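*Asks:* Next come the structures, one after another.
Values in this text are rule-based calculations from the coordinates and carry no lab data. The structure displayed is predicted, hence computed values, not measured ones. Cβ atoms are built from the backbone, for glycine too; each structure is taken alone.
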Structure I
Amino acid sequence: MSEEIPLSPVGREEIHKLEAALLVGTLFRPEVLQALKDPSERLTWVDSLAVAAAALARSKAGMSVSAIAEELGRTEATIRGHLTGKTKAGQLVQQTYERFVREGVKIEVTPVAAEETKVREELEEERRKREEAERKLQELLKELEGLINRFKP
């Protein structure tokens, strides 16, 4: 059972639903997942995306920039930057919103699952290679031991 996400929210509950959908929908974009791999930028990215999602959800509910800034504890310039797409986070959240308008609210998490599968396959391949190398090493050690024993007096 999926929950209805309003694209023009009315009231706090609907604002929070849209805000959460925008944040999650944006976080699972491939370019955002890639950026989040850098630990030095991770907190900045997540914070910026959260503020941009919160600002856009409130803007779609008809709140003014000054009211949004006050509620989120950010400057009006920061809010305006996100809403006008002058920030990368603002652009990404806006693109997510536009996708929701076109396609409905669908949050794809398959890139993460696909990446996990790929990593598991690579890990299994590396494990197989290691076992093969260990087997060859044991064979070489036995062969070396045989050669040493042949030349012992």
Structure II
Amino acid sequence: MSGFSLPRESIHTRLLLTQGGERPGSVFVMARAPSREGPETPLEMLNRPEGFFPFLPDDQKEVLLVSRAQTIALTIPAASGKRAPGAIEIGLEVALVDGTVWNGVAEVVLPQSMSRPIDYLNAGGGPFFAVTTNHATHLVNRAHVLYARPTD
């Protein structure tokens, strides 16, 4: 094994898998995003093409390599409220396969002609999308959504 590795930052999260319920722990993002200035976000990490990502449960000392396909959602603390330039917020209720329902908002940066909730949910960029509730941002796997309903 080589001694070369890229700098990573850990972010405390709650991981919801298809089996085993929710687990607190940490994920690791690159200190420098490959396509823009600044660190990689957890959403960018989840939307990478690799099948697995490292997760360190709070109650263990060894990292688990978690399947993205078996990840229903990853929950992180809500951002500071600073919206991306040109973004609008749309209200969404998201119901997941495990019975969880989240009511929140999604920050949408799409052309004006494509700013409907369905446009956001069908937009490319990877299998995960973000919905923010009062205190957390949920990074949701589209494959594990039963339905989403606009609330605006």
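*Asks:* Supply the structure label, taken from I, II, corresponding to Kirkwood radius over Cα pairs in Å with the calculated value 16.3.
*Replies:* Values: I: 18.8; II: 16.3.
So the calculation was done on II.
*Asks:* Next question, about the same structure. Have a look at I, II and say which one yields 15.0 for mean count of other Cβ atoms within 10 Å over residues 20-27, as calculated.
*Replies:* It traces back to II.
*Asks:* For FRET efficiency 1/(1 + (r/R0)^6) of positions 28 and 92 (r between Cβ atoms, R0 = 25 Å, to 0.05), find whichever of I, II sits highest and give me its label.
*Replies:* Details: I: 1.00; II: 0.35.
The structure with the largest value is I.
*Asks:* Name the one structure among I, II that helix-only ellipticity at 222 nm (-39500 (n - 2.57) for each DSSP H run of 4 or more, over all residues; to 500) of -26000 was derived from.
*Replies:* Numbers: I: -26000; II: -1500.
Of the structures listed, the value fits I.
*Asks:* Ok, one more. Any idea which of I, II comes out highest on distance in nm of label points 7 Å out along Cα→Cβ at positions 76 and 140?
*Replies:* Numbers: I: 7.2; II: 1.8.
Looking at the calculated values, the largest one is I.
*Asks:* Moving on. Taking FRET efficiency 1/(1 + (r/R0)^6) of positions 68 and 116 (r between Cβ atoms, R0 = 35 Å, to 0.05) for each of I, II, which is largest?
*Replies:* On the way: I: 0.45; II: 0.85.
By FRET efficiency 1/(1 + (r/R0)^6) of positions 68 and 116 (r between Cβ atoms, R0 = 35 Å, to 0.05), the leading structure of I, II is II.
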